[in-house]
Structure I
Amino acid sequence: MPTIKDPLGRLIDLSDTTWFGHIIKGHPEMRGLNAEACATLSIPTAILHTTSDRDCRLYYGPSPQPGLIICIVADVARRFVKTAYLARKIKQGIQEWP
């Protein structure tokens with residue numbers, strides 16, 4: 001999987017180990033959404049600070065499944081994706097972008 005530049009110029013790694021070993025294993029609804037996950041990092045609809053970790057951000061983007069959105073959790077200090085899943089709504093938090 002690639003290294004992706006977010007709209008704020010940060011490079012984020014989405015490794016095969018994370019994608020197949022964690023995300024697909026723990027969130028099988030993400031199977032087949034590789035391109036959508038990459039697009040969520042590069043052209044998100046919103047980026048929010050998490051409440052649990054000051055270095056992590058929540059990236060949101062559209063999902064092909066009606067009523068759901070993609071959420072990517074990334075550690076922007078260490079530059080890697082931690083997890084990804086489908087959500088019904090954007091969590092409350094401090095919006096970083098746009």
Structure II
Amino acid sequence: MGRKSKEYEINVQNIALKAIEEYYGSIQAGFIQLLGSDEPALIKFCWEHGVGKPTDMIQMNVEQEVKTFEVIQLPDNGRDNFIEPIDEIIEPTV
């Protein structure tokens with residue numbers, strides 16, 4: 001199915017903004033209502049949209065011995081270029 005088009009996403013966003021403004025009077029009033037809800041997920045939502053979502057930090061220790069190996073090229077013996085035709089059909093045995 002895939003991702004919705006950018007036009008569709010913008011249309012849904014405009015509908016949501018209009019509904020929030022009609023219900024609460026303004027976007028700011030809607031966010032104030034969410035912040036006063038005592039619901040941690042809604043408060044987190046407001047903060048992430050207001051000041052940005054914190055960057056995820058990943059710490060990795062990559063100090064380890066790197067093993068090396070040598071790659072050699074074998075001479076071309078011509079076998080890869082020739083496919084032997086199959087003349088007989090082999091029936092499976094039961």
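FYI, it's all coordinate maths here, none of it is from the lab. Predicted model only: the values in this text are computed from it and were never measured. Cβ atoms are built from the backbone, for glycine too; each structure is taken alone.
Just a few scattered comments:
- At a computed -2500 (helix-only ellipticity at 222 nm (-39500 (n - 2.57) for each DSSP H run of 4 or more, over all residues; to 500)), which of I, II: I
- Identity of the structure behind 1.3 (criterion: distance in nm of label points 7 Å out along Cα→Cβ at positions 21 and 37, calculated), options I, II: I
- Here FRET efficiency 1/(1 + (r/R0)^6) of positions 45 and 61 (r between Cβ atoms, R0 = 35 Å, to 0.05) was derived from just one of the structures I, II, and that gives 0.55; the source is II.
- Label whose coordinates, when volume of the Cα convex hull per residue in Å³ is calculated, return 88 (choices I, II): I
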